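Where a number appears in this text, it was derived from the coordinates with a stated rule and is not lab data. If you're wondering where the values come from, they're calculated on a predicted model, not measured in any experiment. Cβ atoms are built from the backbone, for glycine too; each structure is taken alone.
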Structure I
């Protein structure tokens with residue numbers, strides 16, 4: 001066993017020419033050469049590599065020890081895991097699945113600190129074909145029954161289910177052993193094949209009603225929401241557990257993971273009453289804990305199912321309990337948050353939960369009053385490199401008070417903070433390139449929330465689902481006397497220039513709008529039709545594609561160039577979002593039938609504003625008053 005003092009000596013000696021084993025030198029011939037030396041002892045090498053940052057480890061010349069570190073280091077992209085598996089398989093004359101299972105064994109011995117890496121590798125494992133996993137059945141069975149960490153065991157069970165592919169062999173093996181049954185049930189959400197998960201309903205549903213063993217029922221509460229089909233019945237069963245104070249925290253967490261469209265409105269009021277009653281019993285200093293915060297969030301979410309007057313009463317009750325939990329969702333295909341105003345009490349704890357229902361990534365930054373005009377452009381000029389906290393497009397500015405990570409479609413992020421002491425109209429904004437002009441709102445920090453809400457009763461912006469027929473009579477007139485200057489303001493407000501060139505202004509991401517009126521033969525009706533229905537006609541140059549890569553990642557973007565070896569893809573309205581994908585790394589390439597232009601772009605405008613916007617397009621960017629002859 002090597003002691004700490006000896007390790008320190010070995011670290012000192014790494015500056016000397018301690019060469020790697022000859023068998024490994026061949027594997028390093030293609031790696032970048034730099035002054036880098038490792039001890040021959042695996043323990044000592046692991047100690048040395050453990051002192052490197054992630055970036056230093058990524059840059060290290062490849063060797064067996066470096067591959068092991070890349071496989072096990074938290075916080076690395078999956079492509080480095082896959083590179084490590086391939087490198088180890090080549091050096092050891094094995095295969096990637098063998099090395100992956102060996103990596104799971106090693107990580108299992110590291111304890112709970114390895115959980116994030118285990119979850120990452122579980123996705124890699126479960127992408128193997130059933131026959132490939134079946135060939136490793138003995139090893140998977142050992143992992144499932146003898147591993148130290150529950151997550152390792154669950155990953156292995158998911159592998160066995162996929163290998164069969166059937167639920168019966170695994171179920172029959174463990175149904176009389178509660179601890180193994182718990183692992184198997186918790187493995188269900190990891191299974192990729194929906195039909196396999198669905199087959200578990202008849203097995204898991206009865207466990208929700210069993211009081212013993214408790215750990216099996218808890219596993220069933222967690223897993224049942226991953227089983228497709230009969231969502232209403234699942235919701236009602238879990239809601240009953242909440243109302244009877246049976247595994248309340250776990251049941252609430254599972255209910256929150258269910259799709260909103262499956263939440264029955266008739267369950268909202270009784271569920272809210274149950275949650276509020278429990279929260280009122282909690283001491284004030286315990287109302288910011290994870291369980292209480294989750295209950296606040298769920299109760300707040302449920303108010304959306306109530307009539308407006310009843311929802312207002314519930315909102316007041318929740319705010320009186322001392323914690324502000326605000327859920328902000330993105331509106332699909334509109335490049336907007338679903339709230340333009342949120343109100344919090346100065347100096348009090350608050351939490352924003354950003355749920356991304358859109359098809360594009362979004363984030364949320366809380367910035368100083370009036371700072372969005374500065375922070376938005378600054379973010380657009382940033383490269384696509386994460387900051388020290390792993391966040392993208394977050395400028396290093398004192399005017400950025402709080403920020404989430406970039407939230408992928410279907411995901412969510414929590415932002416917990418203490419509201420500023422100084423009252424004012426702060427702002428929240430999405431800084432993904434091109435989004436900040438439309439995706440922003442006001443965070444009102446006030447001394448008294450109730451007083452503010454009582455005196456600020458402004459109605460939500462009127463939304464009209466405009467159709468060409470609604471505006472057709474006005475389009476056939478002469479069009480003279482329109483407010484072209486206001487049309488220009490609307491062009492900016494709608495963030496059109498963030499994606500389109502128009503004359504000398506704008507970004508060449510979407511089609512060039514210079515001369516767009518002539519492109520449609522000066523037909524205002526046809527131009528409006530394509531604005532209201534952006535997916536009506538998409539040229540190949542501006543069609544979005546989904547690229548599924550062999551490392552399991554997906555990339556959405558437009559092809560700006562292609563050669564026999566690679567695609568050049570742009571994933572957003574910024575030059576920093578252009579990347580090259582080697583065709584050898586692309587597994588599938590699927591064209592998308594929807595335009596990236598927001599579907600409901602004009603829904604918040606009046607008829608007069610739409611006509612002014614069209615007049616500005618017709619004027620070719622000249623905002624002086626024009627008379628339009630037809």
Structure II
């Protein structure tokens with residue numbers, strides 16, 4: 001007779017771990033996560049792929065234990081050197097890292113910030129071991145902290161020797177390559193068509209330009225011209241391999257970590273004024289209502305007549321006077337019709353303002369404000385979206401004719417998760433707003449109606465942010481599911497190959513079809529892997545960018561301890577209130593013990609804390625007057641108290 005198999009079932013997946021060392025593992029998307037106490041984590045680190053077995057209930061919740069590491073999420077870390085238990089250790093910057101690292105081998109002085117590599121963490125050892133690979137510098141110094149943010153997310157500010165060598169060769173020969181290519185006469189020539197770039201005042205890389213001309217019969221030809229990066233960056237080169245690894249440029253508050261060397265991003269591929277440049281273009285013939293009558297895609301040569309800053313172009317429109325006024329008015333008029341139609345079709349109009357931080361020459365923050373979005377910002381975005389859609393549709397049609405499956409990278413955005421939408425609806429109800437939902441499904445038009453209703457209210461920024469967080473994340477994929485947020489059936493990224501690797505790939509694919517060259521199965525198979533990689537690198541870059549903003553917000557407010565501010569309650573937990581200060585949009589916390597002499601009950605479903613004796617309520621979205629009580633720059637954290645309670 002067979003004996004029953006008592007071997008516990010093993011599950012494989014990603015483990016999430018809190019800063020306190022509690023692990024969470026998902027077996028079923030619809031079920032509560034398995035909880036894994038610190039003593040059962042084995043040698044797992046946050047986001048590792050692990051093998052896990054169930055161990056029974058822990059305080060009425062299913063518990064588990066890690067029995068093996070399948071793959072490390074990361075093997076390099078950034079942090080500050082310290083001393084602990086007679087050892088030199090690394091205190092990691094990663095917020096959800098629950099353990100220090102023992103440092104072996106040579107190391108800089110205590111207090112330095114360093115970049116380390118994990119060497120081992122064997123069963124039975126208290127802490128993982130690591131070796132120092134780079135001394136970043138003294139902790140707390142601006143240059144050190146900015147470099148640490150980048151290294152911590154897996155980006156390197158400098159380029160490897162092979163890339164530098166190829167970049168130097170391009171610096172010597174790049175202009176000659178452009179001249180020779182133009183002389184061949186195979187590119188469509190737009191040098192006699194009015195063309196200009198519109199970018200931020202401090203921009204150095206101009207990767208898109210617009211041309212416009214009236215071709216009669218009420219028709220306008222608009223060219224969206226994108227730098228032909230693929231002419232210079234070819235598969236198999238060191239520059240291409242490095243660009244693929246980085247997958248994106250990173251934009252910190254004070255610098256850009258470029259995907260490509262400067263000779264390309266700021267020179268040969270930058271569509272600079274009065275210089276011949278190679279482009280890949282989407283040229284549209286539009287009627288007076290901005291409907292596309294004809295499209296053409298291909299390689300071009302252009303010569304920008306003007307480098308506009310956004311503010312300068314806006315000034316021409318506002319004063320009705322200046323260079324290319326008529327062309328700017330034409331583009332703005334068409335763009336407004338494109339935008340109106342997009343929103344009518346269900347595109348969600350978030351238009352969330354971005355925080356801008358002004359620094360002095362030593363990296364010290366001296367002012368914080370929101371970036372102002374003007375007509376010129378919007379209409380550039382409208383034409384870039386139009387080009388991205390047109391290219392995606394064109395490539396989808398061509399690949400279908402060729403019988404090619406998964407032959408391009410789409411930019412996709414799934415419909416929001418139904419549970420998140422229901423939670424959003426409850427949250428909005430607490431604030432006094434109604435969102436029309438149907439079994440967890442929502443229409444873009446209903447989201448737009450909500451966003452319009454909250455305009456210019458104290459809770460506008462909070463509701464926009466919370467609604468945005470309720471959406472799925474846009475990613476790259478070879479499987480087209482459309483783009484919910486923009487209400488597009490077909491969408492890709494075509495317009496920024498200087499700073500995004502997927503755009504460079506789209507240019508290559510466009511050329512494959514246009515030139516009739518062979519698009520191999522191996523190339524197509526690689527697109528799926530590259531889609532995942534580029535999506536992951538995009539998230540890492542966003543983390544670095546947000547953390548650089550947070551760091552400077554905290555530094556700026558360090559000089560204002562004791563000052564009072566207007567804020568909005570942005571989160572409510574059993575531990576206290578999260579608040580967002582309104583002038584800098586920095587967030588911090590008021591701990592529950594600092595809310596006054598009362599016991600507060602946390603009402604999760606009502607998003608509020610209620611005092612048992614005073615009946616005082618603190619509700620999500622409420623305006624609140626706060627006083628800054630503590631600033632922890634290394635942790636990028638702020639503590640607030642109530643303005644009338646802080647002693």
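Ranked on mean projected area of the Cα convex hull in nm², for residues 230-341 alone, which label among I, II comes first with the largest value? Please list the in-between numbers first.
Numbers: I: 7.5; II: 9.8.
Looking at the calculated values, the largest one is II.
A value of 28.5, 91 was computed for Rg and Dmax of the Cα atoms in Å; which of I, II is the source structure?
Numbers: I: 28.5, 91; II: 27.1, 95.
Attributed to the structure labelled I.
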Figure out for me which of the structures I, II the number 32, 16, 6 belongs to, where semi-axes √(5λ) of the Cα gyration tensor in Å, for residues 326-381 alone was derived from the coordinates.
-> II
Identity of the structure behind -12000 (criterion: helix-only ellipticity at 222 nm (-39500 (n - 2.57) for each DSSP H run of 4 or more, over all residues; to 500), calculated), options I, II | I
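Ranked by distance in nm of label points 7 Å out along Cα→Cβ at positions 78 and 406, which of I, II sits at the highest value?
Result for distance in nm of label points 7 Å out along Cα→Cβ at positions 78 and 406 over I, II: largest is II.
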Give the label, chosen from I, II, of the structure having the highest value of FRET efficiency 1/(1 + (r/R0)^6) of positions 126 and 214 (r between Cβ atoms, R0 = 30 Å, to 0.05).
-> I
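For distance in nm of label points 7 Å out along Cα→Cβ at positions 182 and 526, which of the structures I, II scores highest? If you can, show how the numbers build up before the last one.
Values: I: 6.8; II: 3.1.
Largest value of distance in nm of label points 7 Å out along Cα→Cβ at positions 182 and 526: I.
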